[in-house]
Structure 1
Amino acid sequence: MLTLLSAVVLFAAPQAAAPQVFDMNDPKGVSGLSFTIDSELEPIIGQTNAITGEIRFNRANPEKSSGKIIVQTAALKCASQPLTDAMLGGWCLAPDKYPTIEFELKQIKNVRPQKDGAIKVQVTGDFTLHGVTKEVRTEASVKYLANKLRERGGVEGKDGDLLVLRANFQINRRDFNVAKELATAVIGDLVEVKIMAVGVSIK
């Protein structure tokens, strides 16, 4: 009996600690990324909901979570079509050459539970834009919502869990060789990025 119990414990422990995979391609298309560039001559704001990737979330040990978030470059939009067309030109973001913008998790630490059930964490990851990869550190909020897929909707006849991510961070476009010929007065150097995304794990 002791041997049997020991075997059950040894088998169950890794399962309990195994990460849960969340698909970041929101079936409702509500997830979004926005960016702002506060330029002197031409302040810019843009957004997209073309977010994919997956997060392997470890509830027991959030620090052991991993994954990647991917944004389709060609799906980025600004407030006007002419500005969008210019941004997606070969001189700027060049989506034909660089089709995705990616953030890959490298480290999660400083986990702090919140009263609403979310956790706040410090995230370090590799941010890739325009063919250049730089390390980025930011604060993020992560909220695990068990059995909330059916209530939210979007996948007919299915239930499952949700993972809601929120994060803000800043990059310098010149670090990624984006439109580096343009003066800062025309397009500011600092880009504020905000992401609010929902991952789905279907049961």
Structure 2
Amino acid sequence: MSPRPSIDHIRRPQILAAAAEVIAERGVAATRIADVAERSGVSPPAVLYWFDSKEQLLAEALTADDDRFYEELGERLDEAETPAERMIALIETAAADNDFALWMELWTWALRDADLRAARERFDSRWRAVIEAVVADGIAAGEFGTRVGAPVDPSQAALAIAALIDGLTVQAALGDPEVSVARLTETVLASAERLLDAELPTKAGGQASP
């Protein structure tokens, strides 16, 4: 008889997806390994086979979510023809991402957990680097930093844009009626225009930039 095929490569992503759902719904503190096992359709020992703790589950669930986000973002950036269009795609993709609650859990637990703090630093460094690369391309192409003549610092601009997105996504995750995805996108795009000393060709929903 041939050996029974392993399904570990299927179970692990399945468990991570379930963990992301449960943690986003209940928070890390209220999440039990048994909850994740039930949601993913496996036994608690199967979850513990892959993950030693809820904190590790959170970090790896976010890693998987992050990879999914960058795959989607990469497709949108590839479709954009100019740095300005890539900046719009970047902001719109980030604003439309619906895993705000999961990231808020990371930020909260990173205050007291060294491993999650290191994970948070990796996630943020990757995100800022992507934004910074788009900004640098826009400067090189003569699209950013040309109207007033003041130089645009790609690193500083990336930090500011990332921070603005993070701050507004917290409000969106908390259900603030004044911070819809459309409002979030519009606000970040308007601020990005000022930070980049540039005119972005379109706004969310296809509206023309003023």
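Coordinate-derived values only; no laboratory data. Only a predicted model underlies this, so the values are computations on that prediction, with no experimental measurement involved. Cβ atoms are built from the backbone, for glycine too; each structure is taken alone.
Couple of notes before you dig in:
- Of the structures 1, 2, the one that 2, 11, 16, 16, 15, 14, 13, 9, 4, 0 was derived from, the read-out being P(r) over Cα pairs in 5 Å bins from 0, in percent, for residues 53-156 alone: 1
- Parent structure of the calculated result 1.00, given that FRET efficiency 1/(1 + (r/R0)^6) of positions 21 and 181 (r between Cβ atoms, R0 = 41 Å, to 0.05) is the read-out and 1, 2 the choices: 2
- Value -4000, calculated as helix-only ellipticity at 222 nm (-39500 (n - 2.57) for each DSSP H run of 4 or more, over all residues; to 500), assigned to which of 1, 2: 1
- For 2.2 (distance in nm of label points 7 Å out along Cα→Cβ at positions 37 and 125, calculated) the corresponding structure among 1, 2: 1
- When relative contact order in percent (Cα under 8 Å, 6 or more apart) is computed for each of 1, 2, the largest belongs to: 1
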